[in-house]
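What follows is a group of structures, each given as structure tokens.
Every number here is computed from the coordinates shown, using simple stated rules; none is lab data. Just so you know, these numbers come straight off a predicted model, no measurement behind them. Cβ atoms are built from the backbone, for glycine too; each structure is taken alone.
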Structure I
Amino acid sequence: MSLPPERSTHEEFLDLLKNVRIFADVKNNDLSDIASELAQRKYRSGQTVFKKGDEGDAMYIIKEGSVRVHDGNHVLSRLVPGQVFGEFALFDKELRSASITAEEPTVLFELGQENFARVMFNKPDVTMGVLRKVIRRIREMNELEGKLAKSYMKIQKQKNEIEEQNQDILNQKAELEKTNEQLTKLNEEKNRLISVVSHGIRNPLTSSLCVADLLDTDKDELSETQKEYLDLIHNSLRRMNSLINQTLDIDLIELQRDKLKPEAINLQDILERVCESFKYTLQLKKIEIDLKTEPIILKLDRNFIYLIIDNLLSNAIKFSPSNKRIIIDLFVNNNKAIIEISDQGPGISEKALQTLFDNPQLHDRQTDKTGLSIAKKYVEGMGGELFCKSKHGQGTTFMVQFDME
């Protein structure tokens, strides 16, 4: 409930009415008649002026204090002195669309619908002034509605264009996915071909290099022409070996892209197969293989583990003098599968060991080229480790180890 009405000064009412939008076109003398119908009402802090859903029958002008416009706990806005609310209640008793509550002690000027109707009945100019203002607002709203309609059409057109573009993008995406799938298949086929060719050539090439090395040790028994031929063959084989290592570097790039294809393989079987493939070379150099193995199954990439063993064994054969022995051990220790390949060659100095894998061209085994570096990267790519133990003049041992699953 509001407090009992009090009459304020006529001039104060008149000043406030001049700022009410719907009375902007009403003449001052007519505003005086409207001002005479205003009543002053006071509200305590937290007191409700009206609630959402109440019948609207009066307009209010804030003289002092402030009110909040809210829907339940949701505050829509706050109004301060000089602001107006409930204007349309002067013409139609529609239900209030929101609640109004005083936020502090507040003084309002109230103009009731019946009071305003009485002024309009006696003052046609007031009616015309208010109607002009209302019509102007309707026209503004019509213009706004027209602009909104044009904006909507523009937005709809843009939406249609975006949908068409999106469909084009989806079509292009589908084409790209199809092309990418084809490229992936071609790339896999290319990698398979590189692996087959490079790995297939490597073993006979190693044998050929070993024969060339053997002939090189007996150069004194050859004629000058034969020496030239031997040098030509030797250099050609080395260049071919370098080319294969460069080709295998392509596999290393793919290895970094998670292209490994692990499968359950028997390391014992791999070692026996590699040793068998070097049978002819071993006979030429009169080198024996002492193979000590046990069945060990691990999930590894078959091509890569074959190349690792092939590389390390060919390395041992190259640097083993004739009538010597190469020892190969395969065993499990501390839950790790370990492969050791030991030769009785000249060994590697402590200084050379420091650069053996990172810069193999710097150590005193010049013919290794990049083979050891590639082998190490393959081992690490499959989660293993590669080590080397050696002393100058006392042979060399390479160790490969993988965690047991």
Structure II
Amino acid sequence: MEYRIIKGWRIFAGVVFILFTAGGFFLIGKAFTEPVLTRQIGLVLFLSALVIGCIGLAWLDAVRTLVSVDELAISVTRVFKSRAARLQDIDGYRTGDKDSFSIELKDNGKTLRIPQYLERRKELIGWIKERYQDLDERERMEETAVLLEDNRFGVTREDREARLAMAKKFDVGATAIGIGLLIWSIAYPRPFETLMILLFIAPWLAVGITWYFKGLLKLYKLKKSPYPSMIQLMLMATFGVALVVLRSYDLYSFGEKAWSLLVGGTMAATIICIGACRQAIATARKKTVTYIVVFVMAAAYSYSLLIFSNCYYDKSSPTIFHVAVTGKRISSGKSTSYYVSLSSWGQYSDGNEVSVSQSFYKNVREQDSLSVYLKYGKWGIPWYRLRRWIKNY
């Protein structure tokens, strides 16, 4: 049996290669004929050759890729190499993200990846699954068997099974809560104070539950691991609260006092989290990565808590500056952001640009007057906020 890249994909890759080749030669021609571009000829040549070369290789790979299966072996031929595995040497298969699929060999653990966009790829994968084991599932079952014999998680096997089932329920609940909090943070962060309190509590709730289960809950989530985790709630709540804080407050300055508070809060949060979750971290294969993730989360959490408490509970009297709108722009990407440029005020002798809401952006015009409210901050971190526009008469 032979499996090639889908014909439509090969044609598409060829068309793209032709178009980019034509565009590259057009740019090269312009570079030699336009005096302004004379000094950029080398750069144009290099970039054109690089792009054309990369797309050309992609097209050749699409044309040359072939997976063949016979009674003895399965082989994969690509543009630069060809690999084969005897059927009797195959240990099993693994599935991954983005529809990736690979075969793993018994002795050396080497893998043979099945390319995407193959004709009748589902047929080939189905044939492999009928004959070999899912290695992730096998490892998960083996690790589960070891887990259920660990006396740390219960006196009897029934106790351990019940505790594992309970931990998995916490895992599912934590994921649902984390997703809910994140959507709430992005879509409609109101009532504001209630949302922020829940976001600040959620990571510590996850840490507390992880500590309670004494190593049965981990600080990582692996497809082949039977261990549940609360890391998803920690990550989503921390990301959500940081997102809300960054969108809600504009800082005027961030001085030495602010840095001291941030560093102190980050270190305290890191130490508490690692201490409480030490049994969950003990069996991690990549402890350094785990410590780095905890530190980054602690830094984001501490910054968010510092700025929120500094601004939201600030009762100081504001200093008011009257400024004019000097420009507007929209930044589009994965999300759309709105910005207005202000005339000079305070330390901004050349003015500054401020992120605003969509409704604020639509209701303000260039040369309109705005009021900037500069406040001292609960912890001495100055911040400011724009007041709705005032129409000029």
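Using percent of Cα pairs over 38 Å apart, single out the structure from I, II with the greatest value. Provide the component values of the computation, followed by the final result.
Values: I: 56; II: 51.
Of structures I, II, the maximum of percent of Cα pairs over 38 Å apart occurs in I.
Given a computed value of 2.9 for distance in nm of label points 7 Å out along Cα→Cβ at positions 205 and 349, which structure among I, II does it belong to? Derived from the structure labelled I. Could you figure out which one of I, II the value 12.4 for mean count of other Cβ atoms within 10 Å over residues 93-100 was computed from? Corresponding structure: II. A value of 6.9 was derived for distance in nm of label points 7 Å out along Cα→Cβ at positions 13 and 173; which structure in I, II was it taken from? Checking each candidate, the match is I.
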